[in-house]
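Right after this note come the structures.
Derivation of every value follows stated rules applied to the coordinates shown; laboratory data play no part. Model, not experiment: these values are computed from the prediction. Cβ atoms are built from the backbone, for glycine too; each structure is taken alone.
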Structure 1
């Protein structure tokens, strides 16, 4: 048995070594193949270089060299196009696809520079659409330069940095740059910085950026900015953003919280949001106030799953009996869930309220 175990261990080691050797060989093969294709670029053999880069991409789609190969394929395509307008248009589109596919590639700046050069040439020939694309590219490059300058000012006084930071946020349409600006803004704790986050939350259309802004507000002082958060709940359509927002509101220390949640649970157009709002409060054991009775009724008699309705009934039965009794009687008499009706009938049987006795007698007469 000992000999057998040693043999198995030896086989395992050999297999592991073989796998390592195989991966090493594959790495060498990739590097060699790419270098051979790149040599054709240096020799300006554009058709051969284009074909070689294309084959490399097809053979090694997950290689670390794939973005290099994609860029040089575009470059060789440009050289092959000459001054042929349709082919140059295809080359522009190829560069555009490359930038979208590999936004973090070291070749993005070169690709964009080539796009600007080609776009200007094609625009001069009467293709005005390219001028608009060139202007967008130049604007994006200018924004990136401005952002780099702001990064360099990272240790400067907050009052100095904030105004240009927000001016750039408003000006740019580049999501990546806006994310970077929000990341910078998070470190500033002043009233002015928080005001900027609130302005962003009011206007931002991108759901990821909006979620980021809301998250920052929630960590600062959600109760104080309740009115702004309340605005968003009625205009935003993203379920993800609304759920994050409702969680923030549930933690808010504001007299406006409970009435707002009643309104959300009873009137919001999205039933998933209505259910989520109820669950957010239930999880924090907040639903105790009789003011929530309309919300509980909306859950119990709305189109919600049984678990949520069961939680709603549980909250109802824990409330002050005087205020909650009319709804308890309604459930006992009319709810389609027989278990809910039995639970409420049992509750009525323990109540000393004359309304409970009267309701039980009416139920007995009906059946």
Structure 2
């Protein structure tokens, strides 16, 4: 993996971006967004409740969780202690708008075109904080299914292994993740896969199909569970991802379908030395590819499910647990990967973490790099 170098930029755009990053206008931007809810603490700091944070909008936390402050480097920044999000005036504009590019946000910030948070939204707690009783029951049913699949379903489906080998991933790497409790394979024949799942999930409480329906793994009236058509399974504690082992039929067909709420990321460790490096990869195939390329005994691999599905608290908890580790952000070499890496980097830096952006030597992602090495050999 190689560290990324910044591409050439238009000098005029660069000046706009740098002016926005210095953030002299940030207090005005935030006040225009949330009004008098932003309270002045002193000449260098303003504060508000976290329900006014454009990233999390959480109620019930400290009244001073959201802050706008003048940093020691002379730049103005904002920070939410509730969710960990924060950054410059550019980041504020992106968080509030939800769809601005860096340049668009910089131009809007310099032009002082603040965006107001809708009052009804700002007063609503984050959806992740609220779970109905039906959702709790569904989660419990899914956890039962995941635990049974992990305990009883193996990883040796030959056609799935053939697919993984075609991606450059050896049986040894597949077995390593399976031993970690995070990978299983089903028969590729849908009826056989469905029947296997029904057999392993059934108990004295419910039939296998009843568990599939209660957990959301099978729709009411369906003949088979959707897992029967996606025989490569990646397992977490409260979530499951089922993937196809062929090319998608069209651009609208997802490679993987995820069930449940991912409370923790998938991780892999191949040693017990003090952790010196934490490498963040995008998706389980890249995780397997990184295992194939080699994992150092002082390294942890962390797999985020996608560039928009990770949680800031995963990073802050990682820095707290491994304060001296260097973070490698090895997300895909594309614009969404770059954007996510920048956001992750700001969160890591905000809690004292050391990080660097890493890119594959060839192609878009780690699997592309692995495949290029296989071709070269």
(request) Match the computed value 0.10 of FRET efficiency 1/(1 + (r/R0)^6) of positions 161 and 321 (r between Cβ atoms, R0 = 41 Å, to 0.05) to one of the structures 1, 2, and report its label. (result) 1
(request) Out of 1, 2, choose the structure whose coordinates give semi-axes √(5λ) of the Cα gyration tensor in Å, for residues 193-248 alone equal to 15, 12, 10 when calculated. (result) 1
(message) So if we calculate relative contact order in percent (Cα under 8 Å, 6 or more apart) for every structure here (1, 2), which label has the highest result?
(response) 2
(request) Supply the structure label, taken from 1, 2, corresponding to mean count of other Cβ atoms within 10 Å over residues 241-248 with the calculated value 20.9. (result) 1
(message) When Rg/Rh (Cα atoms, Kirkwood Rh) is computed for each of 1, 2, which one produces 1.20?
(response) 1
(request) Match the computed value -11500 of helix-only ellipticity at 222 nm (-39500 (n - 2.57) for each DSSP H run of 4 or more, over all residues; to 500) to one of the structures 1, 2, and report its label. (result) 2
